[in-house]
Structure I
Amino acid sequence: MIYIFCAFETEARALIDRYKLKKRKSGKYTFFANEEILILISAMGQENAKNAAEHLLLNFPAKKEDIFINLGVCAAQSTYEVGKILQIAKLVNEEESHFLKSVPSSIQSVSCFSAKRPQGRPVNEDISEMEAMGIYNYIRPYFMAEHISFLKIVSDNFNPVRLEKQFIISLIHKNIPLIDEHIKIMQEGDSDEK
């Protein structure tokens, strides 16, 4: 199973359509699934993301070969253009930092500040977002390190504005070939280990 976590349905919409996933409910959470992929919508913020991850794994237990991906938008330094997809290799917040295994795909690896609230100014890391640390701290005991990936698409360069839904959908849609390649490499890495 490929578990994909998004804060908002808007971030998931392009993949829901691409993989023809069916909408379902589990407790207070909305998810979209077929036999191979499950996308859960967590809501914004680290605590919401952690709670959704807990719900997911209690109701849909992970197996050794399962893959976990967090997909969403982020703010980035001005050196990263809007629409660029990035994978998190270093995850930090005010209290802790973690180095994650990078997938050897075409997606560039970056450092990420996982904030508790939106950042209106640049941080010391390449990008900033609001869910990854809450998710990572909960899911890491359940998935192999090489089966965890955080993909973020640049939505702004620390000039937060209200993003239109269609704009976010188009950012994700434009990156579907790279997302598909990334997932395939993660799956192939798993078959190499068997």
Structure II
Amino acid sequence: MSKIKQFNKSKAIQMALDVFWEKGYKGTSLTDLTESLGIGKGSFYNTFKSKRVLFEQCIDVFKKNSINNLKEILHTEKDVKKGLLNYLKKTLQDAVNDQKHRGCFMTNISTELGASDTEIAQMMNNYYFKMKAVITNYLKNGSTLQNNTIKEIADTFITFFIGMTVEMKLQNNNQDQIETSIDRLLKSLF
């Protein structure tokens, strides 16, 4: 009788996310995934159906965790300027601490596949829309700003965030310059 290996699908998705994060979608082979997960190709296809299905599950997990992280950081600070500052500085510190200099998973996907894959582009737009909605609600509930100002701040914040995550990946040793840019951004917004 063959030995059946117990398989934790949630843990496997997180492991696969790390592979996709490091290598990108196109750079990740089926062998990379099966070796990382410690399963054979048959088990892989029985569990995930395809590389693409697994990739989309990784995106969903990252999106959920990222949005929850944003909410948690913002909602621990009543001062909206400080809350946004805390989120950007935490994002920056996470990138500085990342020995592999992987950048932001979602920004990486956007730059790799956004122009050539409409489904992925829609998933990325949905992610940034959800981020913007969290920020907009935070600003509405924590400030006396007008709606048009709140929209402008949320739009500018998301644009800065995306650019910052690309910059961190390209020049991870540029922490002081990025911190200065964060401070300038928030001074210009408030």
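Rule-based calculations on the coordinates, nothing more; no lab input. From a predicted model like this one, the values you see are computed outputs, not experimental measurements. Cβ atoms are built from the backbone, for glycine too; each structure is taken alone.
Structures I, II were compared on mean count of other Cβ atoms within 10 Å over residues 68-75, and the highest value belongs to I. Set I, II, criterion mean count of other Cβ atoms within 10 Å over residues 140-147: the highest-scoring structure is I. Ranked by distance in nm of label points 7 Å out along Cα→Cβ at positions 52 and 132, structures I, II are led by II, which has the greatest value. From I, II, which structure was P(r) over Cα pairs in 5 Å bins from 0, in percent = 1, 8, 18, 22, 23, 17, 8, 3, 0, 0 calculated on? This value belongs to structure I. Taking helix-only ellipticity at 222 nm (-39500 (n - 2.57) for each DSSP H run of 4 or more, over all residues; to 500) from the coordinates of each of I, II, which one would give -10000? So the calculation was done on I. When relative contact order in percent (Cα under 8 Å, 6 or more apart) is calculated for each of structures I, II, structure I gives the greatest result. I have 0.40 for FRET efficiency 1/(1 + (r/R0)^6) of positions 124 and 180 (r between Cβ atoms, R0 = 30 Å, to 0.05), calculated from one of the structures I, II. Which structure is it? It traces back to I.
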